[in-house]
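Input: structures, listed below.
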Structure I
């Protein structure tokens, strides 16, 4: 092996970046400062929660919601460009970046400095020059409070290289990569992109995943990215190296992709035994700079309220790092809508995704469960009209302390409040667009069911109903002022 050793210097320890926009939203909404405490230090690392549903800080046990950006072709950028990209993602509240080593759609499978990831007679040795730069990306990310989800390779038949390796070779690559980043706390491993049948056989992926887990000595989390539309659980549920499930829904940018029920994949994982955390790793990409952000908000809130421990956003210009992809067939299917990736850094949708962290961290997080039985009336039949509901407590029980229901479009809904076994409730609207709240009623008698009339303003809302004695409510702050 040319270089399979771990990073020599430890990542600098320090507080994660808390973006100014997030602090502003907390102040406007009146959320207590304790809501910030769930923003975990990436240098503590991650582990699976005791209930096997979510990810938590490995030292403090505090919940960590993964808000990721897909930047598969990050290696096509030079250092100063990567710094600009990471700062933009930090400014918008992301805490995870996903990128692929040896990403084939990047011309010649090399980084911006002409270096290949894997070298040697069988291309299973780690190229020291390439991985010195990869180390720098990991360090830069940690300095900004980012986890890095490293994709060892891409497996897709058109775009990938994993099919050029035997299972034994992939195991060797996995062990070397795992050893290099063993115990580097902000690194999460992914055993391939689109790494499931029919793009690649399961034996090869299992070999790579097993190698990663062995190499890092189980100090880092490992997952895998399946072919659309699937969850990794369909193929690798019994694989001991798989720490949490990842789904790919419909990743194009047409209307059929926006209409696909991504939350069904997340909810399907929730029902499996044994339980594992699950998140949406790839869904409908944005294109251009003026797409309706409602498309992304619906996907985010429905997937998370279905039980997701995180969510990955994507833009066609940013996963390709336009114009570096240089693959005409890809540009035809996934039109970036801009001339260069920098033009896609600040879209209306990307300004709004971070608000979900404010909402989730303000309530008991690890006890959160999906519960569609909460919707007693007004339920829609598709993504555009669905009310997606979540709460804390036990399934079928009446021990909830709060209910959250994402109303995807204007409609009258009736919710079951009997699951909150208290006499006095507070209720308010939370805007996924602005992150601000608007009171409905405070300290009212629990009616057992509550009907909320169709709103005349806004296109989607979260209604929050909670035990008044718990003091979760962020206060009576009207949402007329937008925190965009």
Structure II
């Protein structure tokens, strides 16, 4: 039987802590799933020492995660027996978020005559007058983490942290503690390369037994990344919200009506989305799959080309003019794990692939952004291939972006279900400003590729233009400026 101090912590909650908000004044009675979490966090090894050093808890909003974090913070300050002078640090991405759990913990102490006897609550610190222990907050935007020696670190909403600097500073400061505990509690993000994303992926590996790390605890309430989730199914809401029985169903339904789908999936279902604001609603791209319409030799097409030198990807997409059927015909991406190791796009291979495509299909245009590939495109044009330059930066992408969007939403185009194409489309965001709407990455430094989308957008726009011309018209070499 697993030994754990979880029941002792749960009893502390019931005896000394009261709730805030809508349930203000009621005793903190942990729900069954919360008791399970406490049992995991406070599991003991064969020597009676706390096994878990880092615990990642992922839950949707409205699941009382801040209340749970505050309760653990109070317990660690007052009742934990592993440290004689505890230092509890609450951490978050900004000052306001950092104070949220702290203020909740302060309210719990002030509402309890017993806890108030042993603690002094000040604006920025709670002191345990008997042990000299403290509970204070820091934030990623304050730069105050170095020099601290926390016995317990509570990191709230880790998905907003752009870097792991604060986490590293706090956990390295815990190195001298006997049994340090770091609790990371968050809703899902939209970048699996972010600090939270990397920790989440590690947790999945530990959970699956791929990594043996008994010091890392992991519990995630939400759909696996990439899962096909119906955000309108109320059974799905209940499945991924452990406190759903206590939630206001009318408010939940209202949130579904008024929140963008990607936000609803992330915040209310705790599901990882591919971007902060997905371009297309879930399922729209997949519904256009038609494997019966594959490209055949001689098909009249436009080929879209988006090239790079090293850090990004290089993509070729063919669009059949007759019916706007879209297929990937070339893709070169930096291999996983090669970041900073100097991988470069094999330029000669890309050039040869364009020649192969033009020998197999009837290519009316190779419409290409010349950036990075000016020399190659000039060489191919001199060889007689129908190169059309189309820079993809700025306002000139607004029209093709709208054309592609309308073709997708109206079901006018089809594709062969290529997973790489689906991934690039899912990674794409719509950027809007005074110059109009156009596609882009979630942020400039993102490693999530969208190059197949760019190639498809310009190819579809040019294929639409060719459909309006006489079918017998000969291929023309031209340059769009």
Structure III
């Protein structure tokens, strides 16, 4: 009997020894450096930067479809009689954008160009009894053109009330959503772009005058009131300075800072209206650091002396433009021939414009350390080599992926991509976590930038040569026994 405990002890030791190493993580430590993509060949497509889909067109070739799509609509097509709305076109375009993985952007208009003998506001507005002077008037904007232009009376209180109701009804039809990339503040001016020839008022009826500064502000406010949670942009003509001051600097309605919009990228001298007034532009000069600057081209043809892609590149760099409509050039050509009509040098400038506009985030370095007890420490250096930051809520995430491709653990790294405004600005972020007791096997540690919203975009694509096909970056292979 005295030998039995010793024998049991011997058996216990043998069995314990045969069980092998105690389960746990294999220790790992490494510093890894990564290669940022060269600008001249970086064809990375990311949201709210580079080119966006413009009026169902993408003419400059890209390696992937644009993640944002923009359309514009006439008021007459949305309301046939007071309160009788048909938003099917907008809702269909929004749904199509969602189905293709895009966010959607739009603008509403109650006027188009000049002297086309067409009313773009609802027909019921013309000479409506509640309007002080017919809700608008016919003007001859160009004596050489036989047509006439119907100009809304933007000061009329009935016109303004109906515009306000239109926006409220549209907001109700769309409902709360994360599917909107931005909304252009529209309705006022030619094409809803907040500019109008002063000469059109030469033959205006008594009581009809150019829109007042107070009413310009009111057109902006009615947009903000209807969609307070959305990202807005406003047109930048110098004549719009007071409304810009209200929308960008004074109003407290919108949850996000309001950005800028320009409709004449590539037109030489267009920005002189601000560059020659630097003291007045100073109030808006840093808005690009917190809200997007969206652009579309003024139409140009191949070979124009000053207007064109080279001018657009200079303007986008100087004014920190983030995203440009991918169309509206070489209009003398059919759609299929517009890109081909540009010279090789012009095509290169157009490609470079898409590469240069907006953010370009790369991961340049990672320090990884894992203890046997599962304590993971990760440091990452993130660099923005673009000309603007990201404006959407991206979270930088450390993720563990199983051999089956499932994310089994993730944690946010304390990095703020929006704080990196470009030109090589860098941020070092570090986190430390205790990993869970996962099943034995190998796991991939990767770094991903994830959209934090309820309707998220796909992962942001790092401009790092070693990134994976889905845009994330593999850092290490870790093993649990």
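Only the coordinates and a few stated rules stand behind these numbers; no lab work does. Keep in mind that this is a model prediction, so the values were computed, not measured. Cβ atoms are built from the backbone, for glycine too; each structure is taken alone.
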Matching 19.2 (mean count of other Cβ atoms within 10 Å over residues 239-246, computed) against labels I, II, III points to structure III
Given structures I, II, III, which gives the highest value for Rg/Rh (Cα atoms, Kirkwood Rh), for residues 191-446 alone? III
